[in-house]
Structure P
Amino acid sequence: MAATRTRLPVDARREQLLEAGATLFSTRSWEEVSIEEIAAAAGVSRGLLYHYFAGKRDFYVACIEYLVDRLRALEPDPALPPAEQLRVGLERFFENIERNPEMHLTLRRVAPADTVVAQIVERDREAFIALVLNAVPGGWESPLARAVVRSWLASVEAAGMHWRERHDVPPEQLIDVLSRSLAAAMIAAAALDPAIVLPSYLVDAQPPPVGPPAA
């Protein structure tokens, strides 16, 4: 006797399919995953999958859009002070890697040559860069500030992947180091570009200077 499938609301069923896709695409490219595998992982028929998506490529693009939207939902409350926004944003990032590792693996596997999908991921990076630049007076007028924030964001992503693979450093330490590294980089950039006005939260993020050892 064939097993009966639970009827879900349209949005819930679509989310179920996208979650299954995110897991499958975390270890293989979308070309390597078959429609049959996707349907089996989601517990639906092949026909139902085609009811929601035009084909495998359409499904893959929708998966990336879905994951990027989930990342955007992690952004902290803009009413918080900038320093608090930075801390909360980094905390949520590491918490999400712990809870949803396949989500980050799938996004990391996006090929730069796949311009359609890479642009979707880039929109998320641009939104995060804007979040930081909005808290730095003169940041938008400075190409150097933008380059610094983009480079820092790459280090955040790399730190997240290192932690996911090894768990050999407490995330609190990484969050502290990343916060201080952003501050240090922006201080260095402000010394070169007078358009950048350092907000107090970046200056305060720096540790006190270490003096010479006691005699």
Structure Q
Amino acid sequence: MKHTTLGTLDVSRLGLGTMGMSAFYSGAGTDDAESIRTIRRALDLGLTFFDTAEMYGPYINEELLGRALGADRDSVVVATKGGTLKHLDDHSYGYDGRPENLRLALEGSLRRLGTDYVDLYYQHRMDPNTPIEDTAGAMAEFVAEGKIRGYGLSEAAPERIRAAHAIHPVTAVQTEYSLWTRDPEAEILPTCRELGIGFVPYSPLGHGLLTGQIRSVEDFADDD
């Protein structure tokens, strides 16, 4: 397995996103045993980069990944995300990048993952009501406290990436990117290259549509 770096993090070039094991896709959450076998198989194949988020479920995907990794947790890079659940209010879905909310989110993620640090912690979506400088400042505090090793931004525009990076270096930017989703090539990739920020593409297989498993609309489940 080839490796690369995201900031100071050494990661396998192939990572495993676990969202679909617990949320959003047909069959999600119906076979945790098979999901755990898949994660363990990924470990056997040399993958060291695993991605989850508190909103996947919500919460249950982080618990699943924590159980599956077990004693191997410290030998891999775990990425999770916060900022899309309103812990300061009623825990409903919604963008909330306030430092107090992200701290509550991170503490919950650490507990569910069964760890005392997260390697890569993303702001899951940008909160238009919270200055990115405030969010990045909170992330810098988490790094200083040893609760995260680096932070990232998911689906951020170039100006937000630059503003956050000026407060504390951004480890990675995560955006959808595949053979048929090329949008990051216009501005996001050049910004990351210029600033030395890692880029993590999500849905590189087009949500499964590039795997050959889905050949017509008839292949979708009724509830997909």
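List of remarks:
- When mean count of other Cβ atoms within 10 Å over residues 53-60 is calculated for each of the structures P, Q, the largest result comes from Q.
- Parent structure of the calculated result -21500, given that helix-only ellipticity at 222 nm (-39500 (n - 2.57) for each DSSP H run of 4 or more, over all residues; to 500) is the read-out and P, Q the choices: P
- Read-out distance in nm of label points 7 Å out along Cα→Cβ at positions 125 and 165, computed value 2.5, structure in P, Q: Q
- Winner on relative contact order in percent (Cα under 8 Å, 6 or more apart) once structures P, Q are ranked, highest first: P
- Structure (P, Q) behind the derived value 0.30 of FRET efficiency 1/(1 + (r/R0)^6) of positions 61 and 141 (r between Cβ atoms, R0 = 30 Å, to 0.05): P
- Of structures P, Q, the largest value of Kirkwood radius over Cα pairs in Å belongs to P.
Read the figures in this text as sums done on the coordinates, not as results from a lab. This is a predicted model, so every value here is computed, not measured. Cβ atoms are built from the backbone, for glycine too; each structure is taken alone.
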